[in-house]
Every structure is written in structure tokens, then in C-alpha cells.
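Laboratory data are not the source of any read-out in this text; all were calculated from the coordinates shown. These figures come from a predicted structure and were not determined experimentally. Cβ atoms are built from the backbone, for glycine too; each structure is taken alone.
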Structure I
Amino acid sequence: MSANYMQRWYEAAKQRVSVRSYTGGVDKDTFYELKKMAVNLRTDEARIELRAKAGVLGKTFPVSLIGGVSGTNCFAAVIVRNDCDYMGGYIGEAFMLECVAMGLGTCWLGGTYNHKALKQFIELENDERIVSIISFGKVDVLPKAPTKKSLEQLTGLSYEAIDKLSAWQQEAIRTAKNAPSARNRQPWEIGVHDDSLGIVCNSNNWGFGEVDCGIAMLHIELGAAKYGVYGEWQMDEIEKYFIPYEADEELD
């Protein structure tokens, strides 16, 4: 994505909170604008499908026990293949932040929606599955943001050690700290290296740990981009590494 989008989403990430009570869905023009964004975010491993259908969101058992969604019927289904849950989290969060930048409320939903009803509206290929959905709609008053883990908890470093990191690393960690996660568990650890950052998923987190990790990966990129640092992700069996490009390789 362009630097303009990265800056737009960086600002949106500072405002985003989970919204479960909406004042309405979105108008037709906004809906189709978001559909275009979903197409642009598609990868070989993950895609997003938008729908505005009754019966998927709402307070049905067991949703009523832990809080459902009301006031909108608009949602985006996050679909992955090849067990690339983290990529679903990554592009899903980009979609969510674009919604926020447009002035909408949003919420990641893992279990608190009608799974049976959803299957009526989304067609999947044999190797695909839905890892989560995102509700979106109009909102008047945003709820209070939940308390997050400290930077020290997320990195295992002292305040003094964090203060000595490069500006882009500090901002990337701070931005990742604000990333949403299932039950606000923040099931990741951030590894600090000389010229890069790594992230490790340390909990299954009700089956959404890798999705949560992908969300945090995007936030790391957004924080780095604030300081003009762009890069790519490299993977091993345990850790995912954000490796900055050399100066002459940076994106336009």
C-alpha cells in the first residue's frame, strides 16, 4: 500500500475502539467504496467479502451472554486458505482502519455472531474458511478503549532499554500495543533486534491467536512508516520478522 494509506491508517489506529452498538448501516456509495478496498486488499492467502444481511449480527445464544452487535447489518467476512490466519488478520485490520478513517465504527467478531446464518451468504472454495467477521456502521459516541499491556510486558525490555531503541522501533512497538485482539488478550511478544522487529504468537487465544498476530503485524508496519521506514515480513517456524528495506529500496 502507498505511504498515503499507511499514514491514513496510522492515524485511524490511534482512534479505533471496538463498537458493538451502532446507529445504522452505511449508505450505498460507502458500501461500494469499501468493496473496492476489499478487492485491493486481496492476496493469494486471504480475502474479504462484504455483505449487508439481516440475521448474522445480533444477540442470539450464546452471543447474548457476552454481548452482541446491534444497529447495523453490515459486515465483512475475513476468509483465509492454507492456514494463513495471520494474513486474514493483516488485511482485515487494514480494511477496518479504512472504515475508521471514513468515520465508521467497527468491531472484530470471532464467536459473537450467527455462524449458521453467515453460511447462507458467503460461498467458500474447498480450501477456504472464515476466520472472523468485522461489523461496521455509523456511530455517534465511541466507547472507552480498554486497558492494554505495557511496552515492557510486550517486549520483555525495561523502560530504559526501550528508550534507547531507534525512533521507528519505539513507534512501531507503541502502535502494536494498541492493536485489537480477541478478549483484549494481546497474545503476542515483540522481539527487538538490532535493525528489525519480530513478533511471536504466544497463545492460541480461543483459536484467534494468529489472526491477532496478523493485526499486530500491520500495526508494527504503520508505526515504522510514521518514521519513513518501510520493509517486508520474513517468516520462520516461530517468529515473524519485519525487515526494513535499504534506503534505495523504499516504496514510493
Structure II
Amino acid sequence: MLADDCILKTESLTKSFGGFTAVSNVNLRVQRGTIHALIGPNGAGKTTCFNLLTKFLEPTAGHIKFNGLDITKEKPAQIAKRGIIRSFQISAVFPHMTALENVRIGLQQELGTSFYFWKSEKSLDVLNARAMEALKQVGLEAFADEMAVNLPYGRKRALEIAATVAMNPELMLLDEPTQGMGHEDVSLVTDLIKRVSAGRTVLMVEHNMKVVANIATTISVLQRGEIIAEGSYEVVSQNPLVMEAYMGTTDTELQGH
């Protein structure tokens, strides 16, 4: 992999709300084909950063480049068409639809029938194969005909990731994929993130340091809206600035034990 093979790059990305700067001069470099984690204590600016990258917020200053193209002024729909898909954008699981139907909904826009709910369901059958393939990738093929409401929490999150994968993103943005999960579900979702990252790039915000230590290639640490450290988990976890930033939580959280 080339050292400068950045799929996503930000230049002095900044977002201010009135007198408060939530993201300050962030220069992010996400290498193609990696799992890149964005971590930091509560209030560090992680979610704001994600909202800027997917254009749910407009930056106050700075630029965002995807595959070398400046996408700073583009709308969320344009960003998605370029191949940047964020998990929460399609994470509203429809409880009284099957797992297969949930994934298929995310693919409807390609047929131009997104809002034609009165059209025959048969018109969506062409998407079944792709939806099933996405379910297989996250180990949910056996649950294709199961109503989403009946799925355990961890499998609901797996279904959200399946819906993301089905859209064949070049860059997947996962926002707290293991939040609120027990140990077993965390392991399940961690394994499937590893699986679906093959052949694509993943940028994730994640609180669980064990997950980050296990799967992240590169970690960027945010504190008060600024990147204070970057590198592998081994490098970042020993950084004095990072240790100080996490003093308000616990040393064990940072060490991932």
C-alpha cells in the first residue's frame, strides 16, 4: 500500500457553534483498506467530526477530500452516491419487516422506486440476491425471513451493518457499533466488522477500547476537538497526552481490560 494512499483526507477541518469550537483544525488521513478508529473521552468532538464528514453539518473552515476530490460543499446524498455510507443513515430497523426486507429497502434507491410504496413488491425481487449476500456477510442468512423485532440486540446491529454493506460502500463510517452491548454481542459485532472490512475501508467511532485494540489499524485520538495523538494502539495507549485525556475516566478503559 502506498504511504500516501489516502481515501479520505481532511485539511484544517473546523466547526464552531457560536463561541465554542467543537472540532479544531483536524487533519485526518484515512488510508485505503484499513480500519481507522476515532476515539476520545466524552465531548471530544468525535460525533461532530462524523457529522462533518457525512455533511450533516457544514464546516466553519477547512476541506474534506475523498479519493482526491474536494467534497466539502457536497450534500449528504451526493456523499452517499460517491460511496461513503454511515451506519446510522440506514440504521432505522423496521421492526415488522423481515431481515431481508430491511436490507432490500436500502437498495431500493438504485431502482428509483424509493418512494413508490404502492408498487408491487415483485418489482424488488431483483434485489433479493444482493440482500441475501449482505446477510451472509454478517452471518444472518438463517434469519432472512425473521421479523426484525424478534432479533436480539446484537443481531439488530448486525442487520444495520448488513444494510450498509449491501450498498457496497467504498468507505464505511460506523458510529459506536458496539454501544450498549453485552460481551457476547460485542464479540459478534467485532468479528463481523473484521469480516466486512475486507476490500473496503472502515472509519469508526468506538468507546470500547478492547474492540479498538483488537481491530483498528490506526487510531486517532480527539481531545477538545483536536487530534492529540495518532498511530497504532500500542503507540497511542502509551502516549502521555492520551493517558492524561483519559484520566477523567479510568486507566483500565484506555488499556482495554
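Out of I, II, which has the highest value for relative contact order in percent (Cα under 8 Å, 6 or more apart)?
Greatest value across I, II: structure II.
Work out which structure the value 28, 17, 13 belongs to, where Cα extents along the principal axes in Å, for residues 171-210 alone was derived from one of I, II.
II
Identify the structure, out of I, II, from whose coordinates mean count of other Cβ atoms within 10 Å over residues 11-18 was calculated to give 17.5.
Corresponding structure: I.
Can you tell which of I, II yields 32, 22, 16 when semi-axes √(5λ) of the Cα gyration tensor in Å is derived from it?
II
Taking FRET efficiency 1/(1 + (r/R0)^6) of positions 83 and 243 (r between Cβ atoms, R0 = 25 Å, to 0.05) as the criterion, which structure among I, II has the greatest value?
The maximum falls on structure I.
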